[in-house]
Structure I
Amino acid sequence: MAVDRQAVLAWLESLHRVYAENRDFLTELDSAIGDADHGINMDRGFSAVKAAMDADAPPGLGPVFQTVANVLIRTVGGAAGPLYGTFFLRAAAACGEQPELTPAGVVALFQAGVEGVRQRGKAEPGDKTMLDALVPAAAAMRQELNGNGSLEQILQAGAAAAEAGMLSTIPMQARKGRASYLGPRSVGHQDPGATSAWLLVRAAAAAWLGKTE
């Protein structure tokens, strides 16, 4: 089982829908420890991605992800634009000229994207950021791949690990970003970036396994 261009476009379409549906939820989370705009920003960014894909979707996986990166960096406000833009920029480099992704290619895509976010944001798991969802997701995917897991097992493990990582941010005290200014008051709140990251991974699993998101 492989992930081709149509599957990637289906993922992006799903992300547009998912972030529109969760716009208010993400903004509510962000209102507690941030600027109260994360849901608005993600919805705007992936609405712009959808418009770009509908107008002229590039022919290859690498160029598709490159376009997504450029659109997000240009349209998403706050830290999310550069961070998610970097994720897709590294994903583009990982795909290169491949016409489709094997399970190993899917894992490589996520690992490259997550490492890009880590370098760009200068954060680590435990800082109460999107990395608390993304790093466990990539690690779980790699573990399943190393155990000869199927694409379904890889994606499901990634989504489950991302969800657990997202929930783990609730008791954390933020050490990065706007939330870090709150000190102990950031404890007890689910991180909005980790939540949008979980939605990203979950949407990939749903789109690439033919399930409704």
Structure II
Amino acid sequence: MKSFLIIGMGTFGHHLCRELAKQKCEIMVADAKSEMLEDVLPLVVSAKIADCANAEVLKTFDIPSFDACFVCIGGNFQYSLEITSLLKELGAKKVFSKADEDIQAKFLLRIGADEVIYPEQDAAARIAVSESSDSIFDCIPLSGGYGIYEITPQPKWLGKTIRELDFRNAYRMNILASKQGGSLNAMPGIDYVFKADEHLIVMGKMEDIWKAVEH
């Protein structure tokens, strides 16, 4: 069972805590305001009312024991920077820090964040992609311009196999699964035949996905 520390229990911190709890993870949460912790107490193994920008406070958390630490501070970027830096100094295995804009991400990465989270930007990107194309239903942005997308098979693919289309080389994306009704077929083989009433879960670069579904 993995163990996580969440610092900052605003909206994103709450959502993250609830999702990790669904995965049966051990969670410790911390916030400077007690009222921000009350509703997640049944979900966590520990809750601390604390000023986490204080190194002496963080030392009592046994930071190296967590699989990852999440800095979900909103509205005080300097506070977020200080906590991110302290976590790395205290031996955090991995630090995810929340940012609202690119300039914040650059500073967070420079002072030690392993990864920057853009909750609002990522949500906006998913909505923009899914609503701007009738062939794309959802997306999960990844680094380097890559993403995981849910798409419909194109008419010219129907009745043909992955092998016949030389799919990976022709379209520069990998098929992770096919969805038909409530059924999921993970990692279909090269003799899989494309069907009209299914969705495909694919991974690739956004530019390649658009070329495939819009042409």
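Values quoted throughout were computed directly from the atomic coordinates according to the rules given, and no laboratory measurement underlies them. Keep in mind the model is a prediction, meaning the values are calculated, not measured. Cβ atoms are built from the backbone, for glycine too; each structure is taken alone.
A few comments on the model shown:
- Among I, II, which structure scores highest (criterion: relative contact order in percent (Cα under 8 Å, 6 or more apart)): I
- Structures I, II were shown, and FRET efficiency 1/(1 + (r/R0)^6) of positions 158 and 182 (r between Cβ atoms, R0 = 35 Å, to 0.05) at 0.95 was computed from II.
- Identity of the structure behind -9000 (criterion: helix-only ellipticity at 222 nm (-39500 (n - 2.57) for each DSSP H run of 4 or more, over all residues; to 500), calculated), options I, II: II
- Computing Kirkwood radius over Cα pairs in Å across structures I, II gives 16.8 for structure I.
- Which entry (I, II) yields the derived value 20.0 for mean count of other Cβ atoms within 10 Å over residues 102-109: I
- For 21.8 (mean count of other Cβ atoms within 10 Å over residues 6-13, calculated) the corresponding structure among I, II: II
- Answer label among I, II for the case where FRET efficiency 1/(1 + (r/R0)^6) of positions 46 and 190 (r between Cβ atoms, R0 = 35 Å, to 0.05), calculated from the coordinates, equals 0.95: I
- Structure (I, II) behind the derived value 26.1 of mean count of other Cβ atoms within 10 Å over residues 134-141: I
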